[in-house]
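What follows is calculated from the coordinates using simple rules that are stated; it is not laboratory data. Note that this is a predicted model, so its numbers are computed, not measured. Cβ atoms are built from the backbone, for glycine too; each structure is taken alone.
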Structure P
Amino acid sequence: MDDLQHGTRNKRGDWAPKRALQISPLFTFPPNPIKILKWLPGYLLPWNVLFMVSAVVFWHYLMPDLATMQHLAWGWVLRILALNMAAIFVFYGVFELRLFIQRRQGTHFKYNAKFPDDTKSDVFLFKKQSLDSLVWCFAFGVPVWTAYQVGVFWVFANGYVPWVSFSDNLWYLLALGFVLPIWHELHFFCVHRLIHTPFLYKWVHSVHHNSVNPSPFSSLAMHPVEHILYFSSVLLHLIIPSNPILALYQMHFAGFGAMVGHIGFDKVEVGQGGFDTHAYSHYLHHKHFEVNYGDGLMPLDKLFGTWHDGTAQAEAQMEARFKRRVARMNRT
């Protein structure tokens, strides 16, 4: 594929899409059904459907049964931990291997023309981003993710919260499944703004932002405090009527889905075609730090003046905002 048919490349070799990022039409008023219908396939595919399918497969074929999870025991807890470790290693690893180790796609559709491990840095363990990311991901990220899973399923298994079945409440649960990514966006935006406050950024979120040029394993390269905040989105399922499969979908959306914004490429080439990653919004956040706290599913960044759609106009607005802030700081 010729990536220059879809975007431009600057003098450094960095690629950017020609089309400006768009806020989803879900929250426009008055509603525009035609726009929503055109937007819907990109909302569902490829990621949301993939994570829902993975949740169903895991629940029916790989997870311990509810009777087993009624009692906390190391056997089934370690089983879930091992399952998550293997699943993350394979899912992230497929993209890391193809795009960053084998470099099968070169820099086609790659936002940052450089590859992270080509440059050593003292901010990373072993001076390599990939090794640093593996440590944070598997030493802290996956265990925290697993701890949430264990706690939530133990609560469901013991009937401490009411949960509803698909056989009796199909349409309600389908509707809930449809809006869970929207809940994730709202939760992520709030947590993200919180950890960008000076104290939490310095001691917590800066770990993640060391990966200015992210790759798949950068996704869960976070401080444990950030992991705890990030994965807490699943606690919604202990408050509202839900189902364990949807709770697992929520956790897969957070765990596997963290990779989406860190894949580093706008499109993954497959044969003569490929698929869109929807990664550009979060890449711009890693590049500029104080834009796109969400991904545009909700108009929150636009509301708070931090939306960057990838255009030169948005760049100018961001620079003007930074200059105004510096001027205010100099006056105090």
Structure Q
Amino acid sequence: MNKNIFFKKKNIKLSKIFLKHTFKEDFIIDSIKPLLKAKKKDITFFDSLKYKEDIKKTSAIICITSNKLEKFLPNKINKIIVKNVLFEIARVTKLIYPDADVDYPDLLLKQPKKLSFKKVSFGNNVLVGKNVKIGKNTIIGSNSIIESGVTIGKDCVIGSGVIIKKSIINNNVVIQDNCKIGQKGFGFIPSKEKNIKFPHIGRVIIEDNVEIASGCTIDRGSIDDTVIGKNTYLDNQVHIAHNVKIGSNCMIAGQVGFAGSSKIGDNVSIGGQAGISGHLKIGNNVKIGGGSGVVKDIKDNQIVMGYPAVSIKEFLKKNK
């Protein structure tokens, strides 16, 4: 589905976005998406060899890339060669979604009407935006804000002081007090004159039976979505950056931080105050010790610890 319900889209033709290029076919762009999600009328991008296999599977015919990487693109793809891929993605996203680089406050918030939310319980001072959907038997705590377009499933418990925006939350999810879900992530392109804000048009998707403890922050995706898999538990004060994918049945202890675009497998356990660097792939059934710093991919069924994180055997050998 190409429609982005959370951001107003500008209908703009391909030729108006890339003025210095000529195309056999000119059409209105649907959106900008990652390689594996992009369709024919989407713009995609290729900025790292980590995604070399994905470029072979994309349905997109327009791709932003660099001189060094263009040789990996199939002939069917129109190559937009630029010096700085991230800068160009930011520019194009801003053209298509003009308001996505700033988290403007939702000015349409109102107290919920009982007729609109049957079998939903609300505490005091709850505010709800337009087109919000909340399932039956869900409880929303006092002073919480559910911004426009958000969907919350049935049998959920949302604590007090929670703010949820640009998110899809499934059934039987618990979000404890003072969590912030779906705000813009930390995305800037450094510049001498003025840092350029990177627009965030993604969502947060929280699957069934997830529990999120107090004070957690989960950023929405920049171009892709941020996803928390089924039956995953987050302890207090966990930070999940944009585009992170966390699998099912994971246990994440307090104050763990995930940098952007990392993918975490199923049945992963992470000890408190560990840090996961960006664009990494952590396999299934991995255990990461508390206070560790993960800077490389980890294969399935590994136990690692330390900074940089190494196998538990190597860590114990070094720290006798």
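Hey, relative contact order in percent (Cα under 8 Å, 6 or more apart) derived from one of P, Q reads 8; which structure? Intermediate values should be presented prior to the final figure.
Details: P: 24; Q: 8.
Answer for the origin of the read-out: Q.
Looking at structures P, Q, which one was FRET efficiency 1/(1 + (r/R0)^6) of positions 136 and 304 (r between Cβ atoms, R0 = 41 Å, to 0.05) calculated from, given that it came out as 0.90? List each step's numbers first, then the result.
Working: P: 0.90; Q: 0.45.
So the calculation was done on P.
P, Q: which one has helix-only ellipticity at 222 nm (-39500 (n - 2.57) for each DSSP H run of 4 or more, over all residues; to 500), as calculated, at -2000?
Numbers: P: -14500; Q: -2000.
Answer for the origin of the read-out: Q.
Taking FRET efficiency 1/(1 + (r/R0)^6) of positions 32 and 168 (r between Cβ atoms, R0 = 41 Å, to 0.05) as the quantity of interest, name the structure among P, Q where it is greatest. Spell out each step's value before the answer.
Numbers: P: 0.75; Q: 1.00.
With respect to FRET efficiency 1/(1 + (r/R0)^6) of positions 32 and 168 (r between Cβ atoms, R0 = 41 Å, to 0.05), the highest-scoring structure among P, Q is Q.
Computing distance in nm of label points 7 Å out along Cα→Cβ at positions 72 and 264 gives 3.9 for which of P, Q? Don't skip to the answer; put the middle values down first.
Working: P: 3.9; Q: 2.6.
Answer by label: P.
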